[in-house]
Structure P
Amino acid sequence: MNAPPPDHDVEPPDDAWYKAALDESSDLVFVLRSDTTVVWCNAAISQVGFRKSEVVGRSIADFLHPDDLVRAAEVMALESAGVFTQSTKITPALYRTRTADGSWVHVEINGSTAPGDDHLLVVARLSGDLVIHDRLLESVTSDQPFENQVALVVELATWRHPTDGYAVSYFDDDGERRWYTANLPASLYDVSHPDEVAPWEVAVGAEPEVVPLGPALRATADEAGFVECLVAAVEDPAHPEGARLLIWTTRAGPTVSGHRYAMTNMHRALALVLQRRAHLSLLQRAVRIDQLTGVTSRTRLMELFDEADAQPSDEPHAVLYLDLDGFKGVNDSLGHMMGDRVLRGAAERLASVVPADTTLARMGGDEFVVLCPPGTCREAATDLAERIVGLFVEPLSIEGGDHADGHIEVPIGVSVGVAVGFPGQPVGSVLDAADQALFKAKGDGRGRWAASATG
C-alpha cells in the first residue's frame, strides 16, 4: 500500500474512541501508574469475576500470585528506569492472576509504555499460545487423560480462529480410530462416501495441504458453510498410519494461508503428545511385562494382588507356585545365555496351557506364579498343575546347540505348589501357602505337584 502524500491530513480518532475500543477488547487491559496502582481497566475484567470498581485504585500486586511478584517488580523497576520504549516492548510472559473466587489462572501478559509518560499499558490474555502451551505441558507431565491433551492441541487453533472447524484423527491403544473435533458436524469427519477418498485418508505429509473433495463431501461442506479442508499428517510412534490434523475453513475465517501458522503449532504439539504417549506405553510395558520371558512381571502381579485385596470377592482365589527343576545345572553347564533361552522356552510352554483369564507371571530366577480367577475350585487348580507338570516330561528344544538343526535338547522339570484360599482371604497369604506346598513337592522328589491342605 502506498503511503499518503505528505500534505495529506489524516485525522486520528479521539481519545474516547481508543478508550471505547480497549473497553470492548476480549483481552484484559490495565493502565498502571509507576507505583503499580491500577488507574483504569476494561470490562473484560469480568472474565475473572471482578467489577471495574473492585480493581481500579488497587495495586496490580494484589492480583498476582506471590511467587510471581518478584518478577513483576523487576519489570516495573525496568519500566521506571526507562528501559521500555516504543521500540522496546515488554516480552510476553506468563503470570498467575487471582480470580474473584480465590483461584488462580495463567494469563499471558504484554506491556508497553509511551515516551515521557509514567503509565504502563498492560494487556493480559486468558488464552493464547503461551497459556495453552503451559497448560499442555502441565497436562502431559502430570499424565492427564490423552483426550485432554488432544483438546488442548485443538485449542491452539480455536482461540485464534473460533469460527472454523477442526478435527484430530488418532488411534487409541487398541488400534481404533478416534476423533476430537471442534465446530464440525459429524458428516464432515469419520464418514465415508462411496467412490470418494475421505480427507483423512489422503496421503499427505507433515506440511499442510488443501485436499480435493468429492462431490458428496463437497455438497456436505457447502451446506455446513465450509470452503476448503486443510490436512497434515503427524507421525505416531505407536501406529503406522499416524494421526491427521484437519482444518475446515469458512468464509468468515482466514484463508488457507492464514491457517498455516495454527496448523504448524498444532502439528508440533500433537507430535509431542503422541511421542509422550508412546514413551509412556513402553515404560508401562517394561513395568508390567517381564523383559526376559514376555509373561507378566512380578511388579504387575503384586499390583493384581493389591487390586484383588481392595475388592474382596465372595469366591476364593487359587494360586500355583512353580519352580523349574534342574535349572541351576543348565546355567552351570551351558552358561547364563543358554539359561535365559531355557527360561524363555519354559515360559512359552507354560503359556500354552494357562487359560486366557488366568495370569502367568515370573517371580524371578526360575520361579513362576499362576494366579487363577476368583471362583477357581481346588479340582480345577490341581488339574492345571497336573497338566503343567506333564508339559515338561519332554525336554525343551533350545536354539543354539551343536545339533545339525542348530538346537539342543535340554531336559528340565517343574515342581508346582497349589493353594486355594477361602473367600476374602488376602491373595498374598494364598501365595505363601502355595509356596509351602511347592516346598513339599520338591521334598517329595520334584517333577510333581502338591496342594496345601488349606489356603
Structure Q
Amino acid sequence: MTEVRDTKDSGKALFATREYAIGDIILQEDKPLAILSHTTSYSAKNDSPFIAIAQAYQQSNTQLDIEAKLLSLYHPQADTANPAEQELWKNSQSAAENDDRLHKIIMIACCNSFQGGYVYEHASRINHSCQPNAIVNIQEDTGALLLRALTPIVVGEEIGISYAGLYLYTDTRARQHVLRRDKFFDCACVRCQEAVDPANMIPCTKCHPRHQSHLDEATQYDDDDEHPVKYMMWKSDQFVCESCDYVETLKSSVATVVHSISDKVLQFLEQYKEQDNSSKASSEQKDNAPQDEQDEELESLLQEHLSLASSVLGARHWTTNLLLLLYLDRGLKQYHKKLIFQQAADDDMQLDLAEHIDHLQRITQFVKRLKLHLHPGHLLSDVIVGIARALVSLSDVKSAQYATRWLDHLIGYEPFLSEALVKVVDSLKSAWTRMEADEPAHKKLKG
C-alpha cells in the first residue's frame, strides 16, 4: 500500500505505508490516464514532439474527470527558477497555441510520461532516483503497469524509480545531462551528491603514462593479475589515484579529454537507440537491404567508439563498459543467427563465444563496482541468458554446467523476468541435468 505526500524539495511523491520485500508488487494500474504521443524524447531545439503531444491530447476526447487528474500532476510554473524548466515552459508554448490548459498538458507529458507516452494517476507521481528502490514494468499492448520493489522497503520510505534507463550506469555528470535534457530537472538524489563516482574511473596518468593520450595494450585491457592497473577515481571534482594519490583537477587537460569522449559516447548512444528502434520497426519488411546497410554502418561506429573509449579511458570507465555491452548484445545475436544455419558451432564461433564470455565478465565486474542497490540482472539478464544458450548449444556437459553457473547470477531476480525468459532459463538448467544424467552412458560407449 502507498500514499501520496508532499515533499520538501520534490513536490508530491509516493510513499510506502507497509513493508515490502524484494520482488513484492507495490502498485498496479490497469491502464494509463492518457497516452500523450509515443515519444519520451523532447528537445528545446525541436518543437515537433510538443506538437505531437498536443495533437494526441486533442484527438483523445479526454473526459473532464480524467483531465482533472492529469492537471493535478506536476508541471513547471511560469516563475520557476530551474533553467531546464524555464526552457521547457518557453519552448512548449508555441505548440499550445496560447491555450493555457493545453500548455500545462504538454509540460505534464514531458515531466511525467513513461515510455510510449503513458501517463498514470499514481505511478506518474513517483520521483526519480539514481539509486532506485523500485522498478516499473509496462505491457506495451494494454498499458497495464506493475511496480515492484527492487530492494527491501520500510514503512514511510519514499518510492523511487529510475528515469534514466541505460544511463543509470553512467557517471553523475552524464546522468545529470540526460535527466536535464529528457525530464527537465537537476537530480539531487543521494547518489548524485556522493563525492566518489566509481563509474568515472581511469588508469592513473602518472603510474601509466600515455602515448598521445592512448594507453598501451596491457593497461588498456587490464587482464594481468600480477601487474594490476592503478586507477584514478573521480572524487570531489578531481581524479585521485588510489595508489600514489596523484591528482588531475577538473581544469586539467586529462579531465577535458575524459569529458569530451564521454560526450561523444552519450551522443552515439542516442543515435544507436534511435537506429536500433528503427531497425526493429522495419524488421518485418520484405526489402531489408537499406536497413542492413544502416546496421553495418552502426556496428562500424560502435566499434570505433568502443576502441576510442577503451584505448583512452581504460577498461573500468562507464563509456567502455556500456559500449561493450552493446557490442556483446550484437555479437550474441549474430552468434545465434549463425547457429540456426550451421546447426553446430565451428571453431571460429567457439572463439567468438570465448570473447563474449570475457566481455560479460568485465561488464559484471563493472556493475558490481558501482555498488548500486540493484541486482545485476537489471542490466545483464538478456546477455546472461544469451551466453547460457550459446554454451548449452555446444552440447557437452562442462559447457552446460558453465551455463548454469552464469544463470545462477540471476538467482533472486526471477520476479523481474518475463514469463518467456523464465521458461528459457528453466529449460537451459534442465539441459545440464539431462546431459549429466546421460554422461555415464556416453563414457561406456566410448570405452
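Every number in this text was worked out from the coordinates using simple rules, so none of it is lab data. Quantities reported herein were computed from a predicted structural model and do not represent experimental measurements. Cβ atoms are built from the backbone, for glycine too; each structure is taken alone.
Suppose you compute FRET efficiency 1/(1 + (r/R0)^6) of positions 24 and 416 (r between Cβ atoms, R0 = 30 Å, to 0.05) for every structure in P, Q: which one lands on 1.00?
Working: P: 0.00; Q: 1.00.
The structure behind it is Q.
When Rg and Dmax of the Cα atoms in Å is computed across structures P, Q, the figure 24.2, 86 traces back to Q.
Compute FRET efficiency 1/(1 + (r/R0)^6) of positions 208 and 240 (r between Cβ atoms, R0 = 25 Å, to 0.05) for each of P, Q and report the one that scores greatest. Don't skip to the end; give the middle numbers.
Details: P: 0.75; Q: 0.95.
Largest one: structure Q.
Name the one structure among P, Q that distance in nm of label points 7 Å out along Cα→Cβ at positions 104 and 408 of 5.7 was derived from. Source structure for this number: Q.
Out of P, Q, which one gives -11500 for helix-only ellipticity at 222 nm (-39500 (n - 2.57) for each DSSP H run of 4 or more, over all residues; to 500) as computed from the coordinates?
Numbers: P: -11500; Q: -16500.
The correct label is P.
Structures P, Q were compared on relative contact order in percent (Cα under 8 Å, 6 or more apart), and the highest value belongs to Q.
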